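Please find the structures below.
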Structure 1
Amino acid sequence: MLEKTIILRDFASVREFFGIAASEPYDIELSLGKKTVNAKNADEVFALDLTKPLLMTAHCETCGELLKKIRHFIYEDK
């Protein structure tokens with residue numbers, strides 16, 4: 001399992017992240033507070049407050065490739 005805090009800054013980044021999530025064979029969720037949604041469901045993703053960092057949870061055994069694909073979405077609080 002892989003957990004990373006990500007930020008989706010604009011519509012293009014949401015579309016790109018959604019494409020990545022939809023192409024993976026395992027479950028991926030996005031959480032904000034108590035709300036958790038399926039990252040492969042665009043309607044559910046857009047229901048989140050995308051102005052805030054989100055917790056991404058990917059249920060993969062080896063997550064190296066996913067990590068490479070999402071590295072530019074990873075949120076680092078500075």
Structure 2
Amino acid sequence: MDIQAEKLRLIEWLAGLNDAETIEEFVTLKKKKEVDWWDKISAEERAEIEEGLAQADRGDLVPHEEVMAKYRKWL
């Protein structure tokens with residue numbers, strides 16, 4: 001099977017489709033197949049992100065200009 005040709009046939013068919021129920025079935029299928037990046041990262045990465053968000057919520061931030069001044073020599 002030529003997957004590229006099959007995808008084009010599906011796109012053409014879907015573009016001409018006017019059946020809302022069938023389109024909704026495709027939307028449901030798409031949602032089932034999608035994987036959120038959050039679910040793909042490690043528990044350690046999630047913890048680091050959550051800590052960063054907590055720091056931001058507390059106002060524990062470093063201004064962008066200060067960070068850029070510090071690391072400019074490596075950019």
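Read the figures in this text as sums done on the coordinates, not as results from a lab. What you are looking at is a predicted structure, and each value in this text was computed from that prediction instead of being measured. Cβ atoms are built from the backbone, for glycine too; each structure is taken alone.
Taking Rg and Dmax of the Cα atoms in Å from the coordinates of each of 1, 2, which one would give 11.3, 33? All intermediate terms of the calculation are to be shown ahead of the outcome.
On the way: 1: 11.3, 33; 2: 22.6, 58.
Corresponding structure: 1.
Of the structures 1, 2, report the one carrying the highest value of FRET efficiency 1/(1 + (r/R0)^6) of positions 15 and 63 (r between Cβ atoms, R0 = 41 Å, to 0.05). When FRET efficiency 1/(1 + (r/R0)^6) of positions 15 and 63 (r between Cβ atoms, R0 = 41 Å, to 0.05) is calculated for 1, 2, structure 1 comes out on top.
Assign the value -22000, calculated as helix-only ellipticity at 222 nm (-39500 (n - 2.57) for each DSSP H run of 4 or more, over all residues; to 500), to the correct structure from 1, 2. Value -22000 for helix-only ellipticity at 222 nm (-39500 (n - 2.57) for each DSSP H run of 4 or more, over all residues; to 500) corresponds to 2 out of 1, 2.
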